[in-house]
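Listed after this line are the structures, all set down as structure tokens.
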Structure 1
Amino acid sequence: MLKVLLIDDNPDIRTLVIRFLKREFIDLEVKHVIDAPSFAQALTLNNFDIGIIDYQLCWSDGLTILSELKGTFPELPVVMFTNSATQEVAIEAMKAGLDDYVVKSSNHYIRLVAAVKNALEGADYKQKSACLEIRLQSLLNRLNVGVFRSTLAGKLLEANSTFLDILGVENISQAQSLNLHDFFSPLPERRQLLEELQQQGHIYGQETQLQQVNGNMIWVRWNKIITQEGQEMFVDGLVENISDVYDELRLRKQLENAQQQTTIQLAQVNRLKDEFLTTLSHELRTPLNAILGWSNILRTKLVDTGTLARGVDAIFRNAKQQLHLVEDLLDTSRIIKGNLKLNIRNIDLRTVISSTIEVINPAIEAKNINIDVKFDSNIDFIFGDSDRLQQIVWNLLSNAIKFTPYGGRIQVNLSRVEITNKEKKGLFLCPTKYAQLKISDNGMGINKDFLPHIFDRFMQADGSSTRSYGGLGLGLAIVRYLVELHGGKVWAESLGEKQGATFIVQIPLISKQKFADRSTLINPIIANQGIIENTSILQGLRILVVDDEADSRDLLTSILTIYGANVITVSSVAEAIETLNSFIPNVLLSDIYMPEVDGYHLIQQIRRLNNDLSKIPAIAISAYTHEVEEKKILNSGFQVYMPKPFVPDALVGTIAKLTGRE
């Protein structure tokens, strides 16, 4: 049960607040405060989950009330809901501990509910953080390694019990009365180590003697690093008592070089991680900026036809760019987890390459690039996943286009090669015949020092803030993984910067069947374009759309009505069941994850009916793209699963196929 302290002397406002809160929080208990006595009585209860206060009250003001609340209940989240305070008041309230500030209006009650949810989540996060800090301190105290933080001058600030035992003190207060520098001897070595720490910012694996409080000398190994937080600088350290094993120190010395190398590698990994996160933020925000900017311009409705077309094209182009980034991230996650699977069958690789070039051709034409495509006719089929093979070609061609200058040249060559190879590669035993795809360009080339790392995740030749080319540094890593998953190999060649680059992919051939003549090949992209032109393909179809998101319902309605469908939309499973009593659809489109009752429950109810509705074609639309989720959706009774975002003509084509209108 959510217990709310509602401080407002307007009964109508309190009624509306409660009404909107109950939409989100069914189990609700409200303590009304309407004057000074009721407020004083509320301060004695101490059983509230959240406080909602007005600023202008008949007996006080919001800042005073907030101060008294925080003085009595310092951890209580508080939201101010008012129409009489100024921006200065809001700032002062935030400084005093206010969690959120919502301006009263008929449109802002939903915003108040969101603010309450956020404040509750924030309070829960603080409580969990406090518990985590206690658990962390408990864990540190159980470690057999001393952990401490001190100032640069040697004053101890924090430490675990193991470190206090190493010093030989009874408690941290005793240790804080001493200077940590005085524990290490001899004095010349101590000064040298302090200078090294201040110059380099860290010291790792240092072994030296430490004099305990009682005068005993012990050998310790410690790591220290200077940490800066804001304007303050601290020394964080780990100390291990190695007195019992000091006889083995000479052997351990042999491992120092390896340890230092590991430290360098870890620092490199951390640097790459930070660079990647920075790049990710930039690459996601850049198309988002264009999408939001053009959306705001178009919403004004003060643009001419040319500007409208440019805006729509920009939004579409940047949305596709953002989708590509997300798909790369998801593929990388699947690769790391080992969950990326192939849909294996006989593949005509020339068809894959041709369709990919067709799709990417606008980017080629935009840079006036001359592309030369050559296919060797004497090539067998390969055994692979056509979608993943197209992804390989797409990534390599996109890379070539990105780094090729305006008016440059790209060469695509598919040939048959025979290699003596006795090794086992993935699923393929000792292949000797390969389909070799070679993509060359006359672009900026690859530095010889970076060439060995060109297929590593998150690696980019230029990771600086002034880099000329975008991207996350994942595309080529995905290419290598997909090629190797097909039992093949990929590598890059370049004579150096500004001398172009060549990427070579070799995938085993598994059939003696040769490619058909070029004229008989069908480009699936072109073949599928007829759907978008036939605007009557869904004429007269009755379609029921179930989705709790209003924008999604509006989008689906707009798409389907263009092609002649009669569309009814509802926002919940309950509405869908009720609608089916009077509206008999030819097709059902349903979201999966919705409040209260989900799409699984809807399709199961429909399939259990004893009439023709039980056999209605059903399409599930969901933003969840996990393979397990897709299987669950199809097993539940849906015929088709379409992940968001979807291409409109793909949706129309799927409906046409389900209803026999291809």
Structure 2
Amino acid sequence: MPPDVNKLFRTGEFHIDELSREANISKQWLLENINNPWDHPISANHLDFFVCASNAFPKIVEDIQAAQKTVDLVCWGFDPGMEIGKRQGGTWPRGLTYGDLLSQVAAKGRIVRLMVWYPAGIGKQLGLMANNLPGYTNKDELQRVIRAFNDKDDPDLANYYRAFSQTPERAKHCVDWWEKAITGKMPNLHVRHRCQSADSVEQSMQGETNGYTSIEIAGLKKVPTHHQKPILIDYECPGPTSVGYVMGLNSTTDYWDTPKHIYDDPLRGYQWEGTTDSSNLSLRLKPYRDYAIRVQGPALFCLNRNFSTAWDRAKMEWDTTPSAGSLSALRARFKGDQFVPPVGSDKHISQIVRTQPEEKDKTIQDIYWLATSQARNYIYIENQYFQHTPWAEHLKAMRLKYTQGMKDAKAPLPVPALFVFILIPEPEKGGMVPRTYDTIAELGEGKSIKKYDAGVKSSREMQPKANDSFFEKFAKNLSQSDLGAQIGNRLAAGDVLDSAARPPVSAADLQALGIQVLIGKLYTQGSQGKCREIYIHSKLMIIDDAFFTLGSANLNLRSMAGDSEINIACMDKTLPRTMRQTIWGNLAGDDLNGGAGTGKSIKDTHKLWIDRMTNNAVVIDKAEKNTSGIGGLNNHIVSFSDKRGGTGLGVRLAQAPATTSNTGEASA
């Protein structure tokens, strides 16, 4: 079941002044009811925030190279050929590769442990389509590339189009690296793989799948993934080199980009190096948006607990020289208070939260529910999969309680508005449109997906209504009594019918709650006015300049209850504001960064964002139609829209575990 927010609040006794009848209490942002030293402790850490892979990965390289004893990595996917260091030039390798980095560190005597997701069970073949381990999961394919270049007369070369642009050096690098890594030919490098237990996922999903189709539920339960991406360095020698990372960035080539999001940046690589951008086949890889948090302090205890317990459970056939015994037992002697932030550094109160069905942990969903209930000024969300209608329903329910409470207390009216900023990408697949539509429609923005919204409204119109005339009721009832027509509609438009069955939500409904919502997407522009989407892979929420959570978890059911995920949550008087100003300034323009974050500045910024997004949407429309006088994009924010309607098959996808094309890696 979604969380009962009342059970997340702390309880206690507070002094109420007899004269003023007032009490002073602090607002609760973190999960204080589970603040235990051994499980989700709240602690003071030093956090550094990074925008995009071009900023985060060079620092990760620096920290890994400085390791004195251990490097622990948890990956959804791992590409040995990804250039993780600072990049230069336009062809591979543009810098130090991730595979070479780990090999070099292991060769220096450091213990490197790499844990990746590898599918198993009923959903294995579907999971393998993700190709999340380039050089292993697509080994046969890459070997064809190598053979084709070694023998120009090989008919494979004529039939296998990727060979014309694929470099055999990169293909060979990835194949050779995995071959050595999983056969013990790289001393000190240990690789293990894991796949979720279907039983644990099913238990975690209990009470969560109301309204989901059988296809969606099967995908969630039968093809779960391990989606975490943390890094932990030198846990076994507490000191200045002991650091960790919590992030959304995957260790595969797609996820590299700069905050400038250049239209066709040669540093991003060719399309065959990652996931193909089918709308722009002649361009380099798609621009990507994501973030990372570097952690120093007691929270490393939680990162280790997450890693060690999973490492002990993971499959060992790729780890040909395993250490004896349990890693959890080996590290039991280390405690959180042995890890301290740097002297003189800022301290940020933070908590590690997870989705981990195997350990019955759904604290990421808890933190989303708790923090959302506390929002009073603004909520900012960037998320790859905005598909969790219960969150939108929860937001409105909490706002209703707040506005009603303010009225009951005879507070001055109107109650100050809550401004909601949401940035999401266009859904990757048509089957993801319905679930995305339902979520944004719950916030009064269903019109953003115009064609689908028209289908939903048409379906609702076909339902008999109390004020229909006799002939209207007769016609509607007659159409509904035709069993063949009903079956046909369900098969062809079940996705739209399911959306139509949900109560409609209007802008007036939101206005009554004092909620003002904008939903946008991101675009960049190249020469001659051409425009291209920036793919939002971020998993970020900031509230009221007082709280943020960031990590691997999408805002959908898969991340809240099915896949393994890890986030960091933080309450602080400075860092969330700095993050908001940095992000908004980068995406909307320094003039629209929200300033000091006061109620007035956020209100004004919200309106100006809408104006800028609307103007940019006109530019995008002209660019797509190739009309004259396209004009220039003003930064990156654009009004969200999607031109697709129903799938025509009645199919809904609650986010496939991963998506890939026939020419590249996956996106997750």
Structure 3
Amino acid sequence: QIISMYANQIYLGHGAYGIEAATQVYFGKPAAELELQEAAMLAGMIQNPERLHNPVKNPEGTRNRRNHVLGKMLELGFVDQEAYEVAVNTDLGVSIHRERKVGGDYFLEHVRKTIEQRYGTDALYTAGLQVDVTMDPVLQRAAERAVREGLVELDTTRLGYRKPTNVVASGQATDPLLFEHPSWDGLIFEPSSMVKAVALEVGRSTARLNIAGSEAILKLGDASWTRASSLRKILKEGDLVLVRLPEVLPEADSEEELRVELLQEPEIESAILAMDNRTGAVLAMVGGFDFERSEFNRAIQSKLQCGSAFKPFVYLTAFERGFTPADTVFDGPALFPDGTGELTYCPRNYYGKYFGVTTLRRALELSFNASAVKLQDMVGGQAVVETAKAMGITTPLRPYPSLALGTLGVRLVDVVRAYAGFANLGEVPTPYFISEVRDRDGRSQEQFYPTLERRTSAAAGYLLLHVLEGVIERGTAQKAKVLHAHLAGKTGTTDDYSDAWFVGSSPRITVGVWVGRDKKAPIGRRMTGAAAALPIWIRFMEAYLETLDEAARAERFPVPAGVVFSAVDWYSGHLVVPACADQSRIVLEAFLDGTEPQVSCEGDTPGLSEMPWPFQQAYYTPRVGEPMPDPLALARADERVEEEKEEAKAKARKGR
């Protein structure tokens, strides 16, 4: 038993603990199939597996050590002379064999850390624990593809070409031919995959590249996005670049050249997390573009401003307090207290204009900032903080007016959890990554079960969810209509376009995407949540929806008891009747039974919504306590316009 335990736990280099694991790593087969010389090599490695007797780093030393073990076996009578002679004259036959993972480096590293925290470092590496995780391999691969493809496309089409790193100039190699990138270890060429390559020879229209010992050809036409007239203007020998392999790879024994497409490794980062609404099981998680580049997991470790993706907490708080999606506010300049309590804060909308009379639905679908801050002021900032906390936000929040615009840091996993609660009509799941831990003998040590907690009424939750469906139907996320499914979600964009978000749900899963930079800086011009994050979300959801049958794909969000529907005008919130002047602005609105509007749009002022906001004010009756435009607010709004112009000029000068 002692020797068996030792054989199962001894470290033998390259992350292999135990004879079975080492056999798989070095020989790619189970320990039961080891030949004499292979077993002797592993036995000889025990003394110094990382350096002196490592078959990859020191093959000659390892061979000598192996032969010493074989000599002892001959001396002690465990083998005969003939078997000994064959074994000592056999090559090591070693190459690193690693099981091709489905991916999930960020996911599995989070699980590893969790196990280490719960069971200790010794148990993690030596106790033979068996850990079942919630990761769905198909969705994990889809998430990784969505992030990598989405960031590369964003970088190459919107952010421009950058000079690549040169392995010789950076001191990584004295000759490009001698350079080996870590990602080439065990690299398997797959159609259309992205791989690193080193330029060996660069001509005007053709470049010769090395990819893990295989030669590849880059043509000028396969770098057209750079708009370069010659490859020599963008590449030189020794440059390390990202390329895409062709859709159809040449046969192994073919003389056909391996032609690749030039890409560019993005400087920006992204994170994505997918959660099962009803259980909280995390199905997929990616914490960055490349785990080898950065192990920092932005899905769970970063505290990020989520911009307008925070607004649903404001609106949910309002719906809990009797507001309806058809109620109106006046979207115009108004003053709110800053951090010192002075009335100096005047929020502006993304488009730099105000919209006057608007329903809460329209304000959230089109993401009006002024309306969100005003609504938070009316329901109370502390109430919004409490709503966000109840729905799963764990980071510190303060009831500042700008909270409504997502200016305080939150974690992606928390926001996804909260949106899953929206999709569940107020039942919030607890996220989990591990379903069970067993010991080496298969005895269960710990099991994790789904937990749901009701944090808001089903009716209030549905009112919000129904508006979030409208964000995709008519609002800032209309691109997602291409998915042809019942979906709900919200975009988010922060000041200077430094963070871009989209978080959205189907009836079964919720997925959140963040795009940005690790150091607070603009992603690029007009890099909104809809432009930067939503395309990645759509890529993932396309893959997810393909896994569903027709019935599951057509599934709708359930409507709880006590909710009724009425046709209303999208602008005024008034009941639509045949006599209404404009029948093109109708939405089927959700209400708590008894709260439907009693006033029809028959009496609405024609063309009111097209008027500039100052002219609409005369036709609007403010709600009790609603801040309205006044001379001070107008002056502050004008000041902000000038401030933003000066900031833009300063950035332009800095850019030059």
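Bear in mind these aren't lab numbers, they're just calculated from the coordinates by the rules spelled out. Here the structure is a predicted model, which is why all the values come from computation and not from measurement.
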For this session: Tell me which of 1, 2, 3 gives 19 when you compute relative contact order in percent (Cα under 8 Å, 6 or more apart).
Result: 2
Seminar exercise, completed: Candidates 1, 2, 3; semi-axes √(5λ) of the Cα gyration tensor in Å computed = 39, 33, 25; producing structure is 2
